[in-house]
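What follows draws every value from the coordinates through simple rules; no lab data is involved. As the structure is a computational prediction, the values presented were derived from the model and not from experiment. Cβ atoms are built from the backbone, for glycine too; each structure is taken alone.
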Structure I
Amino acid sequence: MTPRSRPRDAKAIAHHYDISNDFYALFLDPLMLYTCAYYREPDGKLEAAQRDKVDLVCRKLRFTPGETLLDIGCGWGGLSIWAAQHYGVTAHGVTLSRAQAEWAAARIKREGLEGRCLVEYRDLRDLPAGARYDKIAAIGVIEHVGVPNYPAFFGNVREMLNDGGLYLNHGIHHEFHWKQTSQTDFLYEQVFPNGDLSGVSETMTEMERARWEVLDVENLRLHYARTCRQWAERLQARADEARAIAGERTYRTWLLYLACSSMAFESGSIGLYQFLLRKQWDRAGSAAPTTREDLYG
């Protein structure tokens with residue numbers, strides 16, 4: 001991997017996410033969440049599972065009304081909007097996709113959340129040097145960062161977080177004995193031109209090097225297998241509309257990518273991990289809940 005430039009990153013994100021909001025709406029849920037859902041029931045529906053996922057993220061971050069949230073790579077603003085509506089936070093989302101930012105801005109206006117929720121087309125690295133937040137989330141972002149850039153990324157996120165604040169990192173990681181295949185070549189060449197995955201232990205090492213305390217790690221691999229399978233089924237069910245919006249090549253590419261991803265998660269060659277991290281400043285005065293019971297009760 002070579003060092004990432006802002007133009008290169010913006011071009012790569014646009015390649016994947018700026019196909020058309022209407023195209024993604026064919027297979028995503030109404031919140032337009034394009035990351036792993038959380039199925040409280042094994043045969044649950046996508047819509048409920050995505051609501052439960054975004055709410056699980058909010059509970060892990062332990063929001064209290066009035067706190068500030070930075071939503072890195074916020075997509076269509078689903079987490080930012082949910083957190084503002086249901087937890088009383090002031091949310092700020094940034095994305096490198098113009099199409100996503102425009103869709104999110106329109107929804108924020110419809111929901112009457114202006115002043116409490118903002119989604120911008122902006123590079124994280126262009127935020128003001130003094131920007132600080134109580135909580136930070138990066139949902140489905142680490143896959144685009146590039147492994148050599150982890151030290152700078154985790155260091156920058158930590159710098160933007162208030163002392164004692166929580167950071168949730170939700171992303172895909174490959175198994176320890178991963179090897180490059182024709183499937184990964186296809187994904188990197190046709191779907192995610194800036195994609196780069198690491199192993200869990202490699203990622204955690206860089207987190208600790210950046211002086212994060214790792215509070216919790218959870219693997220949602222089988223949840224993502226079902227999510228991708230449902231996305232593929234929903235896209236295939238609306239094939240004619242997808243072809244009309246994005247063309248035959250894009251439709252077939254995305255259908256293959258979703259099907260392959262579901263199989264990879266099912267087999268365990270890749271997993272979806274949520275890391276909950278804290279910016280420590282005083283070990284004696286920064287007690288954390290001793291169980292997960294408050295998250296799942």
Structure II
Amino acid sequence: MRTAASDLAAARRAELAAFLRARRADLRPEEAGIDAAPGRRNTPGLRREEVAVAAGVSVGWYTWLEQGRRADPSSEVIDAIARVLLLDAESHRHLRRLAGLVDPDPTPQSQSLGPQLTRLLDILEPAPACLIDEHFDFAAWNAPFAGIWKPDTLPPGRCNLMWLYFARGTPASMGVGWEERGRHLLGQFREAAAEHPLDARFAELVSALKEESEQFATWWADNRVERALTGQITIRRPPVGIIRLDVTELVVAADPSLTLCVQVPHRPADREKLSQLVRLD
């Protein structure tokens with residue numbers, strides 16, 4: 001019987017098959033260090049049997065894989081195929097995702113921030129904005145964000161959005177509606193950590209947050225997950241009072257390990273209060 005899950009699995013196998021065929025067609029034997037099989041070649045790309053032999057798998061099994069049939073490839077086999085096809089890091093990760101496997105390298109992929117991203121943060125003022133990486137570590141922020149949330153005051157190794165919300169005495173931990181926002185963030189963090197089960201940074205952060213915050217430990221045990229949060233947050237900062245901010249999170253296409261978080265003033269009055277607060281800082 002067909003189900004949504006079986007249809008999804010079949011679609012993913014079809015994508016995997018198409019990806020393998022395309023990458024095989026792109027590669028000539030001499031580029032892959034393979035002695036070309038004798039006989040006339042209809043295409044300049046590798047033959048299925050050449051990929052299979054070089055990867056150490058049977059030709060029949062590899063043919064199944066390229067036909068989109070269920071083959072349940074292991075991590076070792078997929079990595080071997082990636083090496084034969086000379087896949088770069090991003091294509092290797094894509095291949096593993098299509099095969100239902102975790103990323104080959106759980107370490108952060110973020111590179112140093114380019115000037116475009118830094119200018120983007122600045123031009124968003126007076127809206128508070130920041131960039132966080134896949135571990136929710138802060139990569140950069142603008143002046144309004146620094147003035148409100150004080151990420152630069154966090155301890156070494158703890159310049160992290162989850163630490164900002166759950167550590168004792170931070171501005172976020174004392175905010176209006178802290179519990180609802182914190183619970184959403186923890187759900188997002190859990191989902192991100194689940195995508196990288198071998199990542200030491202996630203493991204270390206979870207352990208430290210459990211020690212730091214009883215609330216984090218309790219909610220972590222609930223096993224709830226959340227998608228990216230959009231909505232509204234409310235902050236109270238003397239002497240301007242209540243400010244309402246609309247939250248939007250956007251993945252940076254040039255580096256998907258980075259997320260741009262923007263807190264836009266909800267109304268003109270909120271924008272004016274925010275500008276006053278930044279001027280006072």
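From I, II, which structure was relative contact order in percent (Cα under 8 Å, 6 or more apart) = 14 calculated on? Only structure II yields this read-out. Quick check: 0.10 is what I get for FRET efficiency 1/(1 + (r/R0)^6) of positions 155 and 243 (r between Cβ atoms, R0 = 30 Å, to 0.05), calculated from one of I, II. Which structure matches? It must be structure I, since only it matches. Name the one structure among I, II that distance in nm of label points 7 Å out along Cα→Cβ at positions 139 and 259 of 2.9 was derived from. Computed on structure I. When FRET efficiency 1/(1 + (r/R0)^6) of positions 123 and 219 (r between Cβ atoms, R0 = 35 Å, to 0.05) is calculated for each of I, II, the greatest value falls to I. When percent of Cα pairs over 26 Å apart, for residues 75-202 alone is computed for each of I, II, which one produces 37? It traces back to II. Highest-scoring entry among I, II, by mean count of other Cβ atoms within 10 Å over residues 27-34, is I. Can you tell which of I, II yields 18.1 when mean count of other Cβ atoms within 10 Å over residues 115-122 is derived from it? Label of the originating structure: I.
Across the set I, II, Kirkwood radius over Cα pairs in Å reaches its highest value in structure II. When distance in nm of label points 7 Å out along Cα→Cβ at positions 67 and 91 is calculated for each of the structures I, II, which structure yields the highest value? For this comparison of distance in nm of label points 7 Å out along Cα→Cβ at positions 67 and 91, the top structure is II.
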